[in-house]
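No lab work stands behind these numbers, since they all come straight from the coordinates. None of these values were measured; they are calculated from a predicted model. Cβ atoms are built from the backbone, for glycine too; each structure is taken alone.
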Structure 1
Amino acid sequence: MDVSSLVQTIAIYALPVLFAITLHEAAHGYVARHFGDMTAFAQGRISLNPARHIDLVGTILVPIGILLLSKFAGAGGFLFGWAKPVPVNYSALKHPKRDMMWVAAAGPASNLVMALGWAMLYKLAEAIGPGDYAAPLKLMSVAGIEVNVVLMLLNLLPILPLDGGRIVASLLPARMSWQYSRLEPLGFPILLVLMATGYMGVILGPMVRTSFAVIGKVFRF
């Protein structure tokens, strides 16, 4: 891949990755505020301004690194990343155990909404027809669907500290939830092993393809 192609790829993915990651975190803070925790609000983290959520490594370097690996070495996996985690004060929630489920679910839900938004933008690009703007808009829309679907499904895996793990912990009876929460230190190593061995693709691949197929059928593209 030459430099111009690399720059083009980064330009196509930049906005979808940036907004998918940062609005995911803002959604957590918004729902936490709804249920009584003002921590994220007090720190200015309930914002659509990506600058308030960007993590140099997770929001910029890791996604670019995955793109480079996939284009140059053919070794990349699903494009993903992370932003600065939104602080949530568990004890400040009105009903901590129950409310935490909704706080956790807000992130993946925001990715689903954004994926559908990018799908509508793709249809708009189709309606515009051939031209200087339609082609890049369609490419960016496909990237937006891809990035948001992957982040949604990845975060729904029942592994702490992912959102899926938080949801499971909220749904389990108190004692089982406490025991399950003790496994959180193992979560990140498990994720690294899954990604390094390629099993993450085995797990997410069918779900990602199914999600794309459903979105394509709904929006008829």
Structure 2
Amino acid sequence: MAKKKQFAVLGLGQFGNGIAKTLIEKGQDVLCCDKDEDAVAAIAQYGASHTFIADLTDPATYQNFGLNNFDVVIIAMGSDFQASIMATLEAKEHGAKYIISKAKTDVQKTILEKVGADKVVLPEHEMGVKLATSFITTNVFDYINLSDKFSIAEVSPKAAWVGKTLAKSNIRAKYGLNIVAIKRGNGLIVSPRADEEILEHDILVSIGETEKIQSI
């Protein structure tokens, strides 16, 4: 059985609450903190390992967490950018191993990286990209931005691919896409062989350049 990881989620707005609940559902140990008593009470009932009602703009608050013991610290206070900076700085100073901070703009992202965040997410921007992509690529079922250049997407096969093997469909050579899995009914074929035949209702889990995915 995989060892549980230790997560700290600082800020329990919609973003932080969603992350905390998902981690708890996945059986991880999660510390949660927010100044909103109702938000903390709700996540405590959901099964958080440790909860704190505290002002995250107060440096003294961070003495209580032992952030150096956590695998990941998530700074989820995107609506208060000064608080995000403070939390990121304090988490870094208290020995957090890996810090993920939330930002709303590219400028905020740059600042948070400079003050110690290992990764900065822009959830509103990323959701916007995902939604816009779904508008213009109607055969894309799901879409995740991996970087500025690469994405992973679930796509339905073009008519020309149906009945052909992966090798004969020439997907990799023509589109630069690697098919890492095939969803077929309720099943999943992971790392499909080159001689795997593509069926009409398959969903191809593909990784490649975003522009090439959009060009299908």
Structure (1, 2) behind the derived value 57, 36, 34 of Cα extents along the principal axes in Å: 1
Value 1.1, calculated as distance in nm of label points 7 Å out along Cα→Cβ at positions 49 and 97, assigned to which of 1, 2: 2
Distance in nm of label points 7 Å out along Cα→Cβ at positions 17 and 57 derived as 2.2 - corresponding label from 1, 2: 2
Structure with the greatest value (metric FRET efficiency 1/(1 + (r/R0)^6) of positions 41 and 105 (r between Cβ atoms, R0 = 30 Å, to 0.05), set 1, 2): 1
Computed 56 for percent of Cα pairs over 19 Å apart, for residues 25-152 alone - originating structure among 1, 2: 2
With helix-only ellipticity at 222 nm (-39500 (n - 2.57) for each DSSP H run of 4 or more, over all residues; to 500) derived as -9500, matching label from 1, 2: 2
Entry that produces 3.6 once distance in nm of label points 7 Å out along Cα→Cβ at positions 9 and 201 is calculated, selected from 1, 2: 2
Identity of the structure behind 13 (criterion: relative contact order in percent (Cα under 8 Å, 6 or more apart), calculated), options 1, 2: 2
